[in-house]
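These notes open a run of structures that come right after.
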Structure 1
Amino acid sequence: MWFIQLRMEFMQAVQHTTTILSAKSRKQARQLQSCAAMFRKIAFHYDFIAQAQFGIDKETLQVIESYKICALVCEHAARTFMGADQAFFCLDPSLIPLITEQEPETPHRRTDTIEYIMHQSRAFLRKVTSWEGLAHLEGDARRQICEQDLNHIFDGILAEPLVLPRSFFESRKNVNIQLTTEPTLSEQRSINLQANEDLVIKFEGLVQVDPHAKHLEKKIKKAVIVCFVTKEKILHLDDRIGVNMIFSEPAHMLQAEDNQSILLQPPTVYIANVRNSYFTYTGLLSLPKSKTREMLPKTKREVWVNVFIKILDDNSGIWSTGPLQWGKVIW
């Protein structure tokens with residue numbers, strides 16, 4: 001489903017940007033800044049999806065990477081267009097090979113769809129970098145040419161059908177982790193602690209590998225348990241991929257979304273060995289201290305404890321497989 005979700009997000013971002021270009025509002029620069037941020041967020045989503053697919057096949061990885069690159073090209077085009085009176089904007093490192101590497105032969109649009117997307121992105125990026133050569137033109141003339149190019153880029157993206165890897169039609173997941181905690185994290189039944197009491201929490205997990213991917217079983221070495229405390233429930237967000245990204249990298253993602261105030265303290269990370277497809281770890285989670293609580297000792301405080309599981313493989317690669325859990329704690 002995430003292929004469809006990200007496709008819809010991508011198309012909505014493109015259509016929104018073309019609408020802003022045609023409107024020619026005084027606020028256009030600020031609006032395009034928002035569009036560029038949307039494209040970057042979509043690229044991050046594609047990147048996270050690749051990290052979440054342990055044992056991902058080459059074809060699926062190539063599809064994800066091609067759409068991620070396309071989103072980054074759109075971001076770069078929007079940012080460069082905003083600076084129409086400036087020469088150039090910094091490139092995301094992922095885009096550098098598209099400029100420095102030799103142009104391969106044009107792939108067939110129908111038989112080599114993934115390579116065609118990369119070919120298209122390479123052509124779009126080189127068109128944007130060619131705007132440097134327009135510095136001699138007056139502002140409006142240069143802007144008009146750049147706007148025509150940008151519309152051409154977006155029209156080309158909208159014209160391409162969605163590419164789906166074969167794995168999309170196979171409703172299976174290579175790895176599934178069953179996680180339990182003691183005490184149980186729950187929305188309905190909160191964990192009650194005494195004032196200044198730390199939470200002792202035991203994690204137990206069973207790693208289940210799909211029969212079609214049994215070779216991955218020996219590659220799983222450790223479970224990385226990310227535990228963080230927030231002042232409100234994260235799961236109210238509609239963006240499922242975005243929620244998983246927050247659980248995987250809470251400090252970074254909440255800061256990126258300007259919601260860092262939700263996070264009450266840096267995340268705590270525990271690492272457990274996986275043996276015979278099983279792991280267990282008992283950790284101590286210190287809850288945030290409050291000056292208000294010291295002055296009003298009878299005042300109860302409520303927070304949310306959130307847990308996310310990652311896998312560490314035999315090559316020290318980290319995979320954000322999940323699952324995620326959350327529960328209310330009162331003390």
Structure 2
Amino acid sequence: MTCWQRVCDLAQGTTPNIKLCKKEKDLIYEAEQTAEFHDSEECFQNEALRIAALLRDSAYCIGFTGAGISTAAGIGDYRGIHGQWTNNDKTKEYGPASASFGLNLHSKRDHLLPTYTHEAIYKLMDMGLIKYLISQNTDGLHKLSGIPSDKISELHGNGYEEKCDTCGSRRMRRKSTDQHLRVPPQECCRCGCDHRTGNTCEIPGCNGYMMNTIINFGDILEEFVYSSAKENGEKADVVLCLGTTLLVSPADELVTLGKKPNRLVICNRQPTPYDDYCNQIDEHGAQIGSRVYGDCDRLMKLVMRFILGEDHIKEWEDGRDQRIALYDMTRT
């Protein structure tokens with residue numbers, strides 16, 4: 001019996017003569033729910049080779065991304081060890097921490113840059129290997145990396161995109177759309193937040209207020225965004241899922257809408273409800289998907305090396321400085 005199994009037995013009360021208090025049991029349950037796993041280097045190499053082949057052979061591969069691809073940029077995830085929801089649970093139970101060392105996203109997010117994974121997704125789309133992207137992220141890093149608006153469904157909105165509450169026109173801004181006090185506040189009847197950004201519509205003759213596009217808990221997904229995601233999900237023969245636990249409905253359901261059998265590739269640090277799909281076997285006895293536990297950047301560096309080859313990978317990676325200069329120009 002492993003040490004972890006013994007600890008779990010203690011939490012379940014199956015070990016005689018040893019009793020744990022509620023707080024001790026809660027800590028064990030939290031550790032179990034937020035445990036992160038990392039595969040070996042050999043596993044990464046083998047799965048990266050498999051994924052590269054899946055991408056090359058796919059007729060309609062789509063990407064599906066979550067908060068885990070942005071942690072390398074300095075943005076926290078949700079259900080990781082130090083994730084936002086994990087920390088919220090701790091605060092509810094034990095009160096706020098004495099100090100916070102997390103990223104102040106409101107003041108620093110305009111300086112965040114696309115990660116290796118963001119850039120790899122754009123490169124694969126530019127090569128025609130990824131046809132469409134569905135993202136749960138609101139940080140705007142996908143579009144900053146170059147993904148065009150008609151090739152992405154940002155299910156939960158974009159912190160740099162706002163829309164008019166009167167005429168419906170939309171625009172991207174250089175700075176994030178934090179609310180300011182230049183216009184009267186208005187509480188949303190669904191989520192209780194104020195979606196107004198402090199800007200007014202620039203369309204001649206329209207005096208509407210600009211609203212952020214962020215989907216908070218209680219808000220309804222924008223119909224055209226979800227419809228486009230669903231339409232492309234149904235076309236998919238391979239779905240590349242990066243940095244997501246696939247726990248948020250209805251977004252998670254999109255990954256299995258495509259052609260059967262569902263060929264799923266999943267990379268993150270924690271288990272998902274869809275892991276079994278990755279290990280399915282076809283009629284020839286070959287695995288049809290891939291499951292990798294670990295960091296997305298680590299995996300995508302190997303995948304890109306197999307796809308681009310040694311000659312072209314260096315040229316592409318060496319262009320990072322030029323891309324950063326372009327990102328900085330876009331956000332300043």
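Using distance in nm of label points 7 Å out along Cα→Cβ at positions 62 and 166 for the comparison, can you identify which of 1, 2 gives the largest number? Walk me through the numbers on the way to the answer.
Values: 1: 1.2; 2: 3.6.
The structure with the largest value is 2.
Could you figure out which one of 1, 2 the value 5.3 for distance in nm of label points 7 Å out along Cα→Cβ at positions 14 and 182 was computed from?
Comparing all candidates, it corresponds to 1.
State the single structure among 1, 2 that was used to calculate distance in nm of label points 7 Å out along Cα→Cβ at positions 6 and 198, giving 5.7.
Details: 1: 3.9; 2: 5.7.
Matching structure: 2.
Just checking, which of 1, 2 has the largest value of FRET efficiency 1/(1 + (r/R0)^6) of positions 214 and 302 (r between Cβ atoms, R0 = 41 Å, to 0.05)? Spell out each step's value before the answer.
Values: 1: 0.40; 2: 0.75.
With respect to FRET efficiency 1/(1 + (r/R0)^6) of positions 214 and 302 (r between Cβ atoms, R0 = 41 Å, to 0.05), the highest-scoring structure among 1, 2 is 2.
Could you figure out which one of 1, 2 the value -13500 for helix-only ellipticity at 222 nm (-39500 (n - 2.57) for each DSSP H run of 4 or more, over all residues; to 500) was computed from? Walk me through the numbers before you get to the answer.
On the way: 1: -13500; 2: -11500.
Among 1, 2, the structure yielding -13500 for helix-only ellipticity at 222 nm (-39500 (n - 2.57) for each DSSP H run of 4 or more, over all residues; to 500) is 1.
Every number here is computed from the coordinates shown, using simple stated rules; none is lab data. On a predicted model such as this, the values are computed, not experimentally measured, just so you know. Cβ atoms are built from the backbone, for glycine too; each structure is taken alone.
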